[in-house]
Structure I
Amino acid sequence: PNVDHYYIAGDVRANENGFLTSIHTLFVREHNRQCDQLQKEHPEWTDEQLYQHARKIVGGLIEAIVYEEWLPTLGIDLPVYQGFQASVNPAIMNVFSTAAYRYGHSTIGPEFVMMDNSGNYTEPSGLQLRSMFFNPGIMGEMGDVAPLLAGMTTVHAQDFDCHVIDDLRNFLFGAPGAGGLDLVSLNLNRGRDRGLADFNAIRQEFGLSKLSSFSQLSSDPVLNQHFAFVYQDINKIDPWAGMLAEDHMPGALFGPTAMNIIKRQFTDIRDGDRFYFEVDPVLSAREKADIKATRMADIIRRNTGITFISDHVFKVEEASTSVATTLTSLNVSIYPNPASEELHINLPAETPIHDGAMLQIADQTGIIHALVPVGYHPDGTVRLDISRLPSQRVYVLTLINDQEIGSALFVKR
């Protein structure tokens, strides 16, 4: 498409679609937040020291989210971590990068959903994936990544099977409104170009028995007939296609072949990494503990204005998608507005304030500047010192009180 600009990131794919752009933006914000915190703790550090240490922390956060949260969500249980193993080769296997880890292409849905901090759908909502390929201008129109991140926590992934949406079959990388490439054909050709063995040979390599007939491929006889018609020989199935067809293992997204490959790969890149966050000599014990306890929801909350999301953002069934069923709206009034030194927040008289209630101040880019306990106030008024907030900006103050939430805008002079 004719695009005036692209976003700069460490990976050119940051502009491939809006959700990738959002994830890159989220972790850049987390990196900068870590830098700010480190500067307070180590005022003598140079910019380079701050950058490199924040980079270490963010790398550890990504590792912790992947291993402690995301992989278990997929039904992947790895052996307990025993520390760095010098004999383990952490290199990426050809069959992993070319076939097994392309599983996501089957699970992608056709729409992007946007939501506000109250769980309401916002415009533009229901954007088609096909309109987002290398079209970062749409992100500029949204104004922030927060609505997209919030919305996508409420969207079910599609099943891991032999079905792939039309956006990826006929519109991949094409200009909005035009045709494009077919990701399925690219995946199959990629496997052949890189010299992957056939599906049966790969099963055997990863400790599984070879299939002797197409009837053993899956429990779906129609699907098995389709494979028999296309391939004719059970020993000629493309590995990616075979993995899509397999029946899932109990409680998992994958069949046994993809499962064995993915489990081995993630075990190897963890155990064979002498700088894995749990053994990285640069990180302190406190930093390692903080990293291990962090979840994706924490990263989203502290770098955006989003508060309503579930603690388990990879599981839709635990997410809050409706204010009516999970959150009660609170009336919050503030004065003076604009304010320069102190902000007064009138707590709703009709609602008891629970232990653990919090006040959050975020700017319009979603960066959280303050998160403080409400505490007990006999006169029903909380007084917040806002003198250190950057001036000439609009902020969102949010009161989070158990299953109740209220917010109000104010201007810092």
Structure II
Amino acid sequence: MQTADAHPAHRLNIVADAHIWGVESAFSSLPGIDVSLHVMEASEINRHALLHADALITRSGTKVNAQLLAGTPVRFAATATIGDDHFDKVWLDEQAIVHANAAGSSTGSVIEYMLTTLLELHARGLIDLPATRIGIIGAGRIGGRLAGICDSLNIPVLCNDPPRARKEGNDGFSTLHELLETADVLSLHTPLHRTGEDCTMHLIGAAELARFKGRGIINAGRGACLDNAALLDWLNADASRFAVLDCWEGEPGISPALLAHPQLALATPHIAGHSVDGKAANTLYARKALCRWLGVPDGWDMHGLLPDAGFPVSMPCSTDIWANLHAAATAMYDIAGDDAALRGGLDPDDPDIARRFTSLRRHYPPRRSWEMVALNFRRPDPMTPKLARAMGMKIV
């Protein structure tokens, strides 16, 4: 988060997106501050709505830039999301407008999505765990943690992260060329940078796909890091190839052709980080950033707003360890249900596909993080609970 010397001392007008989890509870009162909170739909957040606002709390659908903020008194802007490519950070810095994101807050939720995805692909026969080699592009909070868990599961991984390699040395990192040559599945976890040395816009495009010798691509990072038109051509060229998309180029106006493609193994509406615990953490990060800027203590207790985790989940065990892990993961997170909801709820020929995609995200049902759900394996072999714990499951 950037810092600034001046900020409102006693009265604060806040405009916040209505679909931020717990927004009323989190931002309606602050210690020692007379807060006036205005909660509105993202479509209503415009320059006119901010003419009397000191702080803006938003989500990824709102572009925070000169067009929105110029001429307003807004001095603080936070996004209750892990990414901030919808913020014009250069302009915000030039204007001394403090800005913050919730980086890292929903990492666990995305990891659970990724592990469930790998187990689901294995169950369908599209990959063979633990032999399948995963090429992780972007080894930051999410990609790096995913790589560590894969190591614990004896799943071979290759990590590509040029910024980290420059800082830490090349040991432990692979070039993108090496991933394209040797990985069976590519998994994208980079931020979106449209320019510069580490530009990730269409990082995987037609040229990279032409060199890729594997057969699967997963994008749970940023939609535009993967050229979706090139991906469609790549899938069409070989019936053995597959893709998993949680992040799409052009969201919410996603590609109807990709959505309807038979080789799109899993299609979800950008909800990898949408466990209720992850969304709560996003809000908490935004509130903490606001409190730091104001120089006031943060005493918000979000736990009373979280749904009950329910009773312990009891799971039978077979002799197939990966089947056991798949059953456990899908008992806690129904990824096939998310896929069915997107495909069933969206007509590829629907001209209002963007509105419907957004609605699925906004009305996403509560999903608890694995660490909050007690799991009991009945008569397990020694390896199943060991690997389950390595994946972050809570075994009792």
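We did not get these values from a lab; they are worked out from the coordinates using the rules stated. Being a predicted model, the structure only gives us computed values, none of them experimental. Cβ atoms are built from the backbone, for glycine too; each structure is taken alone.
Given 6.0 as the derived value for distance in nm of label points 7 Å out along Cα→Cβ at positions 75 and 379, which of the supplied structures I, II does it correspond to? Each step should come with its number before you reach the end.
Working: I: 6.0; II: 6.8.
Label of the source structure: I.
Of the structures I, II, report the one carrying the highest value of FRET efficiency 1/(1 + (r/R0)^6) of positions 219 and 387 (r between Cβ atoms, R0 = 35 Å, to 0.05). Display every interim value, and only then the final one.
Values: I: 0.00; II: 0.85.
Comparing I, II by FRET efficiency 1/(1 + (r/R0)^6) of positions 219 and 387 (r between Cβ atoms, R0 = 35 Å, to 0.05), the maximum is at II.
Could you figure out which one of I, II the value 26, 56, 17, 0 for P(r) over Cα pairs in 20 Å bins from 0, in percent was computed from?
Details: I: 22, 51, 23, 4; II: 26, 56, 17, 0.
Corresponding structure: II.
For structures I, II, which has the highest computed value of distance in nm of label points 7 Å out along Cα→Cβ at positions 123 and 235? Intermediate results must be reported in sequence, preceding the final value.
Working: I: 6.2; II: 2.1.
Structure I comes out on top.
Given that distance in nm of label points 7 Å out along Cα→Cβ at positions 91 and 211, derived from a single structure, equals 3.5, which label among I, II identifies that structure?
II
Comparing structures I, II by distance in nm of label points 7 Å out along Cα→Cβ at positions 267 and 299, which one has the largest value?
Answer by largest value of distance in nm of label points 7 Å out along Cα→Cβ at positions 267 and 299: II.
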